[in-house]
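Next up: some structures, all given as structure tokens.
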Structure 1
Amino acid sequence: MDAQTLVDERGELWLALAPLWLEREPRETDYARMVAEIQRHELSLRDLEWIFRLELAPVMARHQLSVAGEWRSFDDYQLMQQLVSHNLRLKGWRRKSWVLFSGLTTMMTRHRWNELIGRVMVERGETP
């Protein structure tokens with residue numbers, strides 16, 4: 001998969017989910033945008049979990065752990081470059097490594113993710 005295909009297929013979803021990693025709690029409008037974008041992509045909860053753990057968390061967790069500057073918002077262009085770069089290399093041993101360490105990279109946002117998935121389930125008429 002090339003960079004443009006990644007941006008076309010995942011870009012809007014990645015940017016919609018980025019507020020999960022911000023310093024502040026996501027707002028209702030953030031959650032609404034996330035749910036709408038997830039619904040637009042028609043992804044299973046299992047697929048969403050892997051996107052969260054492998055495609056997003058390894059890049060986004062670095063922003064949380066950074067001591068330089070604030071992380072109240074992201075530069076969408078720079079963030080997209082980082083996400084595309086990471087995902088283009090997400091093969092073989094790198095993918096397996098991130099599977100092993102995904103618990104660590106998602107730990108700080110797991111409560112927000114669980115809240116989001118609960119909202120997605122309600123939107124889909126499923127039991128949370």
Structure 2
Amino acid sequence: MYRILVVDGEVDNLSLLKTFLEIEEYTVDTANNGWAAIDLVEELCPDVVVVDIFLPDMIGNAVVERIRQNPNLSGTRVVLATASSVLDEAKALESGADVFLRKPFDLDQFLAIVEKLCNPKAKE
């Protein structure tokens with residue numbers, strides 16, 4: 001079973017994605033700020049981290065950069081998400097994210113992305 005960490009400052013977003021992914025039989029952990037996310041990533045080594053760009057204590061890009069700096073987390077895949085329409089995807093990906101999503105996103109599209117990131121060879 002794959003482990004997903006969802007990081008978002010909005011409790012409703014955390015609840016929605018946690019429930020949706022658990023229905024799909026993923027193990028899901030959540031964090032509502034960047035520092036908690038960094039601690040959980042290092043502790044749990046999830047397969048995929050879904051990070052909102054705007055967190056209460058830091059920008060999501062900084063979480064991604066911390067993940068990428070840790071050689072023990074080299075296999076961790078990261079999705080950066082935002083509801084902002086003004087952020088540039090290329091800039092968002094510079095921090096090392098694998099995928100950039102704009103909210104609100106289609107849950108089926110989101111699930112397909114998570115599945116591919118968890119098991120990239122299965123979809124080739």
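Here, each number is a calculation from the coordinates, and none is a lab measurement. Keep in mind that what you see is a predicted model, and the values were worked out from it rather than measured. Cβ atoms are built from the backbone, for glycine too; each structure is taken alone.
In table form, for the structure just shown:
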| item | result |
| --- | --- |
| Among 1, 2, structure where helix-only ellipticity at 222 nm (-39500 (n - 2.57) for each DSSP H run of 4 or more, over all residues; to 500) as derived comes to -12000 | 2 |
| Answer label among 1, 2 for the case where distance in nm of label points 7 Å out along Cα→Cβ at positions 32 and 56, calculated from the coordinates, equals 1.9 | 1 |
| Of the structures 1, 2, the one that 22 was derived from, the read-out being relative contact order in percent (Cα under 8 Å, 6 or more apart) | 2 |
| Mean count of other Cβ atoms within 10 Å over residues 24-31 - structure with the largest value, from 1, 2 | 2 |
| Value 37, 33, 28, calculated as Cα extents along the principal axes in Å, assigned to which of 1, 2 | 1 |
